[in-house]
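Next up: the structures, one after another.
No lab work stands behind these numbers, since they all come straight from the coordinates. These figures come from a predicted structure and were not determined experimentally.
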Structure 1
Amino acid sequence: MDKRSLTQVAERFRDAERRTDILRQELAAAIRQADTDGVAQKDICEATGYTRQQVRRIVLAGEGAQDAETAAES
């Protein structure tokens, strides 16, 4: 493998990381919305493959962000 090929693979990897970060944020927002809409935590876990603890952390992290936004607006 030459330097150019290695650079291309590394670039593709960094692009995939960026896409993963964006998709993770979108999924977290969807989980918070599902929680707000009253979807059972069990169903969220089944749909996402996340554990109940992961779902709780995501929901609680969103509540903290909303509290900070509310405080900033006041």
Structure 2
Amino acid sequence: MLYPVGLHKTDEGYAVWCPALPGCWSQGQTEEEAIENIREAIKEYLAVAQALVEESERRYVEVSFAELTGR
């Protein structure tokens, strides 16, 4: 899957985050390092989310494109 990430140059390097996954942030001294670090953070975030779902009863919710865009 492709996840959009935000990237911001700082005095220490780069801050990077994934807006689709609240709280999923990382950093790196170079842009490449920051991207690799957020890739790992996303994988870990999703693994924890999956583990939490597996421990619970599941329901599925459908959200249409029209609901997301107002069209």
Structure 3
Amino acid sequence: MPNHSIEQLQGIASHLGVPGFQSDASQTQLIRAIQRFNNDEQCFATEKRHDCAQLCEWRRDCRKLKAVWLR
């Protein structure tokens, strides 16, 4: 799955009916709000990304953050 833009994430949050997300929220805030809404662990862009083996919808975005950070 390709990286998600802020606009795509806002659309996903809106479509799902995620309560309380703000239009100026960051990528991390939006993904964590969606994770919380879906009763998933809010692990996006946390320390867990360094050794995450879980296949999830956000893995590519999260791993990209790791790659950039390690440069």
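Key figures for this structure:
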read-out: At a computed 31 (relative contact order in percent (Cα under 8 Å, 6 or more apart)), which of 1, 2, 3; value: 3
read-out: Identity of the structure behind 28, 18, 8 (criterion: semi-axes √(5λ) of the Cα gyration tensor in Å, calculated), options 1, 2, 3; value: 2
